[in-house]
Structure 1
Amino acid sequence: MRLSTRGRYGLKAMYQLAIHYGEGPIPLKSVADRQNLSENYLEQLVSALRKGGLLNSVRGAQGGYMLAKPPESITVGNIIRILEGDIAPADCVVDGNYQCENEENCVTKTVWVRIRDSIDEVIDSITLQDMLDKRLENEINNFIDLED
């Protein structure tokens, strides 16, 4: 199972906006340049994230995008589900309406459920703030290493 570029790039863009949380709107070009992403592609992603309630946009010369909530209130799961939909290894554990002809005798469905639940647990436990904290920790460790 692999995330598409929508999920990966969207997470990078949201992380970049989290770095500048509280500074006002950030131009999409700045986000694209800092994360080495296509600005045109990001426009599609931020539109979905805005509709999903994670971003606010400001039009005009000083416009751009900013997080609609504090970084500690936005999880990786929030971002991924908006851009990718539910993450699961098989259709039978995503949609309750999915009809499998072998469901009564399926010995693998419990495996798919456990994988889905494990993925959900991880992506719902990591916030943008956690990512920012990890960045700060890495910077501090790199600085300490330079002093030695």
Structure 2
Amino acid sequence: MFDSLAAEARAKPRLRINHNFHDSMDDNPHRFLNVLLKGTYLCPHRHQFPPKAESFLILQGSIAFFIFDDSGVVQQIHTLSADGPVRGIDIAPGIWHGLLVLSERCVCFEVKPGPYRPSDDKEFASWAPREGDPRVGEMLARLEREYALRK
């Protein structure tokens, strides 16, 4: 399954794909695989209104998981890897977070409360470029530098 999902992700401009285990966007909780390829960009965001916690467990590969303050300053970086020693993280509601894929591909199992409504699922950080913005490459380079300085 991981190989076929990674092949699908490679064919997508976003370089990632979800595989849902829940039946409906109204289900609670949501359980899914997030297959992320190196170079994908997820705009830093938080889940505050409504408040939603998230759990991430790395099944394959590795990521750098970033926690930011309200102005975009990196507060913490966690290396999450299927090889350990840290394989997962729980994020409380309202915490700005983002990630950087370190391996060629990463398979992450995620759990968060449903239902999913695009209008209020997440709040994107105003201090970070949104997907498709020409500054995304600069943001990825910034995250790589931050990770290299702190590891």
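Read-outs throughout are calculated quantities, based only on the coordinates presented, and are distinct from any laboratory measurement. None of the values given here were measured: they were computed from a predicted structure. Cβ atoms are built from the backbone, for glycine too; each structure is taken alone.
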Entry that produces 20.9 once mean count of other Cβ atoms within 10 Å over residues 6-13 is calculated, selected from 1, 2 = 1
Where does the value 2.9 come from, among 1, 2, when distance in nm of label points 7 Å out along Cα→Cβ at positions 22 and 126 is the thing being computed?
-> 2
Working back from 25 (relative contact order in percent (Cα under 8 Å, 6 or more apart), computed), options 1, 2, answer is structure 1
For which of 1, 2 does volume of the Cα convex hull per residue in Å³, calculated from the coordinates, equal 144?
-> 1
For which of the structures 1, 2 does the calculation of helix-only ellipticity at 222 nm (-39500 (n - 2.57) for each DSSP H run of 4 or more, over all residues; to 500) return -18000?
-> 1
Work out the source of 1.00 here, i.e. which of 1, 2 gives that when FRET efficiency 1/(1 + (r/R0)^6) of positions 54 and 110 (r between Cβ atoms, R0 = 25 Å, to 0.05) is computed.
-> 2
Once mean count of other Cβ atoms within 10 Å over residues 102-109 is calculated for every structure in 1, 2, which label goes with the largest value?
-> 2
Output the label of whichever structure in 1, 2 has the greatest value of volume of the Cα convex hull per residue in Å³, for residues 14-61 alone.
-> 2
